[in-house]
1. Have a look at P, Q and say which one yields 17 for relative contact order in percent (Cα under 8 Å, 6 or more apart), as calculated.
2. Comparing distance in nm of label points 7 Å out along Cα→Cβ at positions 238 and 254 across structures P, Q, which is largest?
3. The value 20.3 for Kirkwood radius over Cα pairs in Å, for residues 70-213 alone was derived from one model only; which of P, Q is it?
4. Assign the value 0.65, calculated as FRET efficiency 1/(1 + (r/R0)^6) of positions 78 and 150 (r between Cβ atoms, R0 = 35 Å, to 0.05), to the correct structure from P, Q.
5. When Rg and Dmax of the Cα atoms in Å is calculated, the result is 18.6, 56; to which of the structures P, Q does this value belong?
6. Which one of P, Q has percent of Cα pairs over 15 Å apart, for residues 230-277 alone, as calculated from the coordinates, equal to 47?
7. Can you tell which of P, Q yields 3.7 when distance in nm of label points 7 Å out along Cα→Cβ at positions 54 and 270 is derived from it?
8. Can you say which of P, Q returns 2.1 when distance in nm of label points 7 Å out along Cα→Cβ at positions 62 and 94 is computed?
Structure P
């Protein structure tokens, strides 16, 4: 078990992790896993994961949210390692944990999955030179994430829902030219999401038909709309019924290029980033990351 490491983000879940961290650590120590790294600043999970890989880690357990999991996955993929990624979800949205089927499991059960060597290889996305596990979003999605970072009085799914409701009334849309998405060429969009997993922001079923095993990404284009249509889209996205609405176009793609008027802000696995150029290229990298998932969870 010395080849298995935990990387803990103590800021995950807006600090609520501190209350449950002793139980998590004890659950893994009970199965002989005691190698624990703790981040001291944002983004340090990449450095710590690289250190664990250099020390011979065969599995790394992300104790945190989507950003923690994504950073560790990037370190694994960049090293071309066969190391497995497991997740103990204690973040805000925990979208990737939902994909793995572990979002409601106690840490004791996840520890046993890791101990038993369970693994399955999944697709990942690549956007602007960075790998993503769950989603990459532009326009309204990035605007909501930016606004949610200023909300301090809520936790969990409520953070994104509250921020999205507020942005519905003020966000103006974004102009985009798409290449590689049949039926979508150019226009003013409320939002573009490119998904590997099905969930976004914890509560939204943004890509209800997405699969991390099909070698494709699910792109969803939301045309700019008036406030009444936006409210309908919001309600539909909560239940995954938005795909049939007139202002929504979808495409299942292996590669996609999006061109904007300026370098866009984008959401990648729950973190806000600025693109390196006006054109952002995205593609699916099939079956490239080994993960620990609950039996029957992956689709």
Structure Q
């Protein structure tokens, strides 16, 4: 009997030590989302930036993020983990802790519904609702490998964040149109974006906003609008439907698909747009073809 009691006390002490000193979070939640980790990562960062006194940073890779959220005098630390379950499902694990929490509070959190647990739960549920709304606002279909033909184009080079990509296009739409009209240059296709640099961690882009044109012997020079031959090539293709602000969701889908299938690609997407956002309409009817170049 004494031996059984001793074993029980050792186990109990071990559990208390783990709970008070080693447990990764004082509140743990698990969510599931029908999306790829890259899209959830970007959505999580965007949502975090919309909150007051919130800071989020990527960990060792895109599947691990640390968010610090200050509420009154308390600092909540959220550790987000994104784990791919299958082709269409990602498991989101969240561990929440308070900075400098005392051992008694940890024990109390285990047995009672504290203010800390309620705030943690409400914050995670808020993100989950925002994620569901966002995922319902667009569609992505992987089409497989495809090619793009070379085309001559007029373009403007832009540098900004992923969220500002569509804004950069809108700000230069009139400039490109005016130059083509003034110089009687004929369009030869749909406008497209050629990304030349993508910093995935910082979510920063450098890209060319291009209008395909019929090449002329005499073209204007020295302005913001320049001209070149887009070389085309072999790509992995997806079809995107939704607001063009979020067309980069197809980038993550292509990256994820390529990783799952063992296809080597470069993170320099090309987007071809088939709708004019100024005309309005159902955004789920807007279409863009998204291409990720195959590695040579």
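FYI, it's all coordinate maths here, none of it is from the lab. It should be emphasised that the depicted structure is a prediction, and the values quoted were computed from it without experimental measurement. Cβ atoms are built from the backbone, for glycine too; each structure is taken alone.
1. Attributed to the structure labelled Q.
2. P
3. Numbers: P: 16.9; Q: 20.3.
Matching structure: Q.
4. Details: P: 0.65; Q: 0.15.
Considering all the candidates, the number was obtained from P.
5. Comparing all candidates, it corresponds to P.
6. Clearly, the read-out refers to Q.
7. The read-out comes from structure Q.
8. The correct label is Q.
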